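Every number here is computed from the coordinates shown, using simple stated rules; none is lab data. As the structure is a computational prediction, the values presented were derived from the model and not from experiment. Cβ atoms are built from the backbone, for glycine too; each structure is taken alone.
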Structure P
Amino acid sequence: MAAMGKAVIDRRGLVSRHDPVYGEDASLSREAPLSVGNGAFCFTADFTGLQTFAEERAAFPLCTMAEWGWHRYANAPADDRGLRLEQFDTRGRDVGYAVNDAGQETLFRGLRQNAHKFNLARIGFDAAGLASSGTVPVRQRLSLWEGILSSVFSVNGEDAAVETFAAPDEDTLHVRVTSPLVRTGTLRVVIAFPYGSHKKAAGTFDTPRLHTTSLVQKNVQNGLVLRRVMDTTVYGVTVTLGEGVSASFDGSHTLMLGGSAGDLTFAVRFTAGDPVLDNDAGKLPGERPRGFDAARTACAAFWARYWNEGGAVDLSGSTDSRAGELERRIVLSQYLTAIQSRGTLIPAETGLTMNSWYGKFHLEMHYWHQGHFALWGRASELRKSLALYKRFLPRAREIAASQGYRGARWPKMCDDSGYNTPSSIAVLLVWQQPHPLFLAELCYRAQYSPKAAQEAGKEAFLREYRDVVVETAAFMFDFLQLDEGDGGNGYVLGPPLIPVQERFDPRAVLNPAFETAYFRWGFRQANVWLARLGENPRAEWSLAAAKLAPPAVKDGLYLAHEHCPETFTRFHTDHPSMLMMKGVLPGDEFPIDDAVMNATLDRVLKDWDRQSLWGWDFPMMAMTACRLGRSEDAVRLLLLDSPKNTYLPNGHNRQTGSSSLPLYLPGNGGLLLATAMMTAGYDGSGPLPGFPSDGRWQVRCEGILPSP
């Protein structure tokens with residue numbers, strides 16, 4: 001195995017050496033702009049430290065977004081009751097799915113586009129007074145250790161310095177601008193409010209009559225309160241002004257800030273709901289944001305705790321030429337998931353940076369987004385979004401019941417309401433179903449397993465998620481079908497369904513490799529959960545686990561599903577999900593034949609269409625290689641040269657090709673899952689199973705738990 005260093009990691013040194021630092025190349029901030037945030041609120045800036053030249057960004061929008069920021073168009077359908085379903089034969093019973101928009105395009109599209117996330121505001125310098133050609137970047141640095149963005153730019157030879165950061169505990173952006181250009185009026189800040197949009201930029205400034213911005217109160221504690229109304233969405237904006245800063249509101253959708261001294265300091269706080277002013281106390285709605293210096297101290301303290309309390313991987317002693325880039329990706333992925341994915345909702349696949357799939361989140365991506373938190377010493381972050389399953393449980397029961405099933409069927413793509421979004425693919429996916437079992441188990445292992453040595457709260461946690469566990473397994477069992485060809489004693493999965501590899505006719509899919517193994521694991525895990533509570537296991541779940549069909553094999557290779565003999569000749573695109581049986585799942589399911597899995601991995605590496613892979617496929621394959629003892633392949637797969645395995649200078653995992661996205665957070669989360677396994681190992685392994693023992697790797701890790 002690779003060498004394991006024993007010295008305590010210099011965490012500040014580890015993190016700080018990967019600070020994104022930009023010089024005079026403006027293209028860097030266009031292609032890979034930097035963001036600050038707190039996990040439920042995020043602000044993305046250009047080289048000015050604000051969003052001055054946001055209109056120049058077609059590929060990578062500059063947005064201000066909050067987890068609670070959902071908007072519905074005025075003409076959006078209220079619900080899906082008028083939606084016509086397509087019927088799928090399910091062993092003699094018709095089950096309806098919202099997969100076809102023919103003849104109902106307006107309703108179908110309206111349900112997909114609503115609700116969507118929206119851009120809260122554009123906060124930038126007055127571009128009218130700053131011609132792009134006369135404003136040039138000097139340097140920009142994002143201090144990962146402090147969570148503070150420092151930017152210096154020049155206007156006709158005169159420098160301006162800007163500090164930008166987000167409060168760790170509220171949706172507030174703090175800014176300080178220092179320059180003689182403030183006093184002369186050359187530098188003024190414009191806060192402009194768009195109308196919400198389902199598109200990538202999440203807002204449009206072309207429809208001012210569709211929304212209102214009104215001044216609620218001015219000059220209370222040197223601040224202003226604005227009330228924003230977009231159809232049924234209402235939110236508040238509190239702008240707190242530093243000394244010598246003045247504000248003027250145009251009565252429409254724009255606020256202008258200027259300064260009479262050499263600096264311009266302000267804070268912008270966004271709050272969900274209608275802002276209410278407590279006139280008796282003479283205070284702004286809620287508590288007034290901290291002053292800049294106090295807020296800066298609080299921000300730096302939060303980030304120091306974040307970096308010190310979680311896991312760390314230091315590769316600096318390695319001589320392998322790939323170590324520096326791998327360490328950079330690991331550190332930046334920790335930062336990006338911290339500012340995008342620490343809320344109470346599952347993040348969208350582009351987080352709080354921009355809209356993808358209308359800003360909705362995908363439950364099948366929950367593991368890839370946030371599962372790593374439990375392994376990296378931050379299980380409390382995962383528990384925040386795990387609670388979503390409790391809130392969505394009534395809706396999941398409704399979905400299952402509407403299709404004639406017992407239990408809870410979890411939606412795939414949804415907004416804060418939990419409604420399943422119509423889709424030609426999403427509504428037929430099932431691999432998200434065992435996720436709450438898996439994620440709850442990760443939290444349990446991290447906080448209450450014997451190794452964690454923590455008893456307080458264990459039974460309460462088990463009872464808290466009992467209904468989620470039971471209802472999840474109940475649907476999974478009812479979704480199975482008896483295989484009459486086995487005398488009624490065997491269980492099969494599908495049809496109809498669409499597997500992880502979204503390339504198949506749902507009417508033809510039978511026993512997809514990963515889903516069948518995952519359901520088998522899920523039934524066993526549900527009974528383990530009940531046993532921990534002193535309850536008897538469910539006999540039908542045990543029977544299903546024992547009688548589910550094993551994965552199909554042809555020519556010594558695992559197939560995508562039983563009806564797909566052409567897996568490696570015709571259908572070798574998208575996710576090679578048969579590898580997930582060994583990479584993601586713990587233990588021996590069926591059991592998996594390592595010789596067949598090795599051959600399958602070899603064939604994927606040789607023939608699979610790399611252009612069609614997604615960001616999380618590379619760490620998933622690395623996890624499979626790790627469990628197979630192929631440590632060199634594990635490292636190689638994490639860094640494989642492929643269009644959707646590109647990591648920009650800001651750390652984002654860019655996706656190019658037919659589904660072009662400038663960022664894709666499941667790639668970052670997957671990288672952290674894989675490196676946790678490769679360093680801390682997995683049940684039954686020793687440490688560092690994912691790094692070659694060729695003498696070129698010196699790996700030090702702290703605070704990381706073994707994977708299941």
Structure Q
Amino acid sequence: MILYAVTIFLSAFLLFQVQPLIAKLILPWFGGTSAVWSSCMLFFQVVLLGGYLYAHWLHEKLSPRWQAVVHTAVLGASLLVLPLNPDASWKGEALRNPSWAILGLLATAIGLPYFVLSTTSPLIQAWYAKSHAGSVPYRLFALSNLASLLALVSYPALVEPALSLRHQSLAWSAGYAGFAVLCGVTGWRGLRGRLVEPPARSAAADVPSPGWAPRLMWVLLPAVASVLLLAITKFLTQDVAAVPFLWILPLAVYLLSFILCFDSPRFYWRPVFLALLVPALGAMAYLDWPQGQWFKVPVTVSVSTLALFVFCMVCHGEMVRLKPHPRFLTGFYLMMSVGGAAGGVLVGMVAPNLFNAAYELPAGLAMCAVLVPSALALENRARLRRPAGHLALAFGGLALGGYLYFLGVVVGDMVKGYRVVARNFYGELRVEQYDDDETGPRRKLLHGIINHGEQILDQAWRRSPITYFCPDTGIGRAMRALEGTPRRIGILGLGCGTLLTYSRPGDVVRIYEINPLVLDLAHREFTNIADAPARVETALGDGRLLLEREAPRKFDILVMDAFSGDSVPVHLITREAFRTYFRHLRPGGILAVNISNRYLDLKPVVARAARDVGRIALAFDYTADADDSICFSNTWALVVEPETHRALALIQTGEVIEPRPGFRAWTDDYSNLLGILK
């Protein structure tokens with residue numbers, strides 16, 4: 001038993017350690033956006049389905065000896081791709097819609113080892129059930145999910161702060177090699193045990209095959225849980241708080257529900273969780289309703305996480321109540337993984353390409369509200385034929401109809417009142433027009449809940465720098481320091497083009513923007529580009545990757561104002577990124593970095609990177625008045641060469657950021673978000 005348990009535990013731990021590791025490795029290759037995580041999750045779910053399909057085929061079609069032979073060969077083949085090292089030729093491919101490129105990269109870099117790891121839990125459980133007559137192997141699945149949860153939690157807390165990506169890759173590869181040996185030993189040892197034992201015929205051969213109804217529920221229940229996991233993760237990371245850690249919390253809750261439901265039936269107490277399902281459905285729908293998004297972030301995160309826990313416990317608890325005899329174990333896991341993969345495809349591929357707004361969360365809530373009562377009705381068909389059952393059906397139908405109507409209102413209000421609502425791989429963009437008492441009509445560009453720029457439409461105000469770019473902010477001071485001669489200006493991140501209000505005749509402004517939808521909306525809905533007196537050039541793609549390929553541009557100022565939601569992509573503020581930026585700046589040029597963030601303190605990151613490239617960093621904190629509707633509070637860092645006349649002038653109004661003692665420089669190989677939490 002210990003050998004089987006250790007093999008399953010190690011495989012599950014490695015399975016969930018490699019997920020954040022490989023995603024972090026390739027994140028800067030595709031713009032550093034949180035959507036890269038969603039594409040990775042889709043890959044993991046689809047390959048998990050392939051692994052379960054392979055385990056089911058192996059278990060059902062081959063003799064025990066041939067199972068061991070085939071799986072040993074697959075284990076050996078998977079070792080050939082080690083050590084883990086993604087092919088850099090994929091970098092920056094298909095940035096308009098990178099989903100397929102990400103899937104292809106993951107398949108070549110980690111596909112076979114991940115596939116083998118995904119086969120382990122169902123396959124080892126099946127081997128254990130065959131070699132231990134009368135055993136119940138489902139608790140081993142709970143053990144595998146416990147290992148997965150430990151791996152997921154330990155990565156940001158222990159692994160990421162201590163090891164560079166290179167050392168993480170080497171450590172994981174060594175662990176995988178050890179697992180491959182252990183798994184091979186487990187398979188052949190179990191086979192030897194079966195050969196020396198008499199082939200006793202168990203009652204399993206006479207167990208009837210499950211019908212179509214439970215098989216359908218094996219697919220639908222995990223599919224709904226998967227949709228809600230991914231949809232609530234997106235809701236939290238893009239619409240509530242753009243904090244990179246929030247993708248871990250929902251996944252941890254999802255895994256915890258598997259642990260509890262598969263470990264023991266007593267953890268899923270049906271009356272309690274069904275009673276909690278009603279307020280959970282109502283609360284989550286209300287939080288997703290634009291009129292209901294007024295709670296503070298901690299409350300919204302807490303309620304959303306608890307609601308997801310209830311959804312997962314109900315879906316997985318009802319699924320486990322329908323689990324078959326161990327004879328059909330691999331088929332059960334196969335159907336379960338089909339559902340998980342289907343949910344991933346819906347949220348990761350279908351929704352961004354089919355929907356113009358984030359409809360997947362209301363859709364997931366609607367599916368849950370319909371499916372769970374349907375499963376209960378299927379189980380209690382006889383009772384529902386009685387008069388009391390008719391009354392329950394009528395009451396339940398009215399309640400369900402009212403809830404679905406409210407979800408329809410939520411969906412309608414997502415797009416009502418906006419000039420444009422559109423989305424692509426990089427997220428949801430909305431353009432809103434509203435009247436301000438002081439300035440009149442204004443237009444705003446939103447990415448999720450984050451304001452990515454505004455423009456006043458009145459002719460007298462139209463070329464005024466507002467929001468995060470007002471004249472007294474750090475970027476305003478930097479632009480004034482360069483006045484007097486024509487300038488070459490580089491900008492990473494377009495937004496609605498507010499920075500172009502600082503351009504003058506004779507200037508050349510080159511803008512790097514990764515999202516084609518942002519570029520399209522800036523041209524169609526705002527006039528900053530058309531009004532600019534300078535020559536404006538636009539380059540579509542990741543700003544850093546493009547700069548690495550270009551000859552020195554000799555910018556007087558280079559502005560790093562690229563955001564994914566509320567977060568700066570990590571690869572744009574590493575030491576290597578700063579070296580690239582200063583290769584494109586003239587002597588005495590200014591690097592301006594927008595480090596405004598509600599959750600992360602980026603000052604030590606910028607200060608250390610500046611020192612490593614022989615510059616100093618100046619911080620400019622701007623606090624707007626409470627009644628100021630034109631300028632927003634923000635923080636800019638200006639990185640300059642010491643002792644130049646521009647630096648000396650700026651030092652008078654800014655704060656020199658001293659590198660934090662002991663703070664480790666962020667590089668392309670190392671970063672630690674936990675170390676800069678506010």
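Can you tell which of P, Q yields -9000 when helix-only ellipticity at 222 nm (-39500 (n - 2.57) for each DSSP H run of 4 or more, over all residues; to 500) is derived from it? Don't skip to the end; give the middle numbers.
Working: P: -9000; Q: -17500.
It must be structure P, since only it matches.
For percent of Cα pairs over 27 Å apart, for residues 76-339 alone, which of P, Q scores largest?
That would be structure P.
For structures P, Q, calculate mean count of other Cβ atoms within 10 Å over residues 412-419 and state which one comes out highest.
Structure P gives the largest value of mean count of other Cβ atoms within 10 Å over residues 412-419 among P, Q.
Can you rank P, Q by FRET efficiency 1/(1 + (r/R0)^6) of positions 140 and 628 (r between Cβ atoms, R0 = 35 Å, to 0.05) and just name the one with the largest value?
By FRET efficiency 1/(1 + (r/R0)^6) of positions 140 and 628 (r between Cβ atoms, R0 = 35 Å, to 0.05), the leading structure of P, Q is P.
Which of the displayed structures (P, Q) returns the greatest value of Rg/Rh (Cα atoms, Kirkwood Rh) on calculation?
Values: P: 0.98; Q: 1.02.
When Rg/Rh (Cα atoms, Kirkwood Rh) is calculated for P, Q, structure Q comes out on top.
Taking 4.1 as the value of distance in nm of label points 7 Å out along Cα→Cβ at positions 148 and 620 derived from one of the structures shown (P, Q), identify that structure.
P
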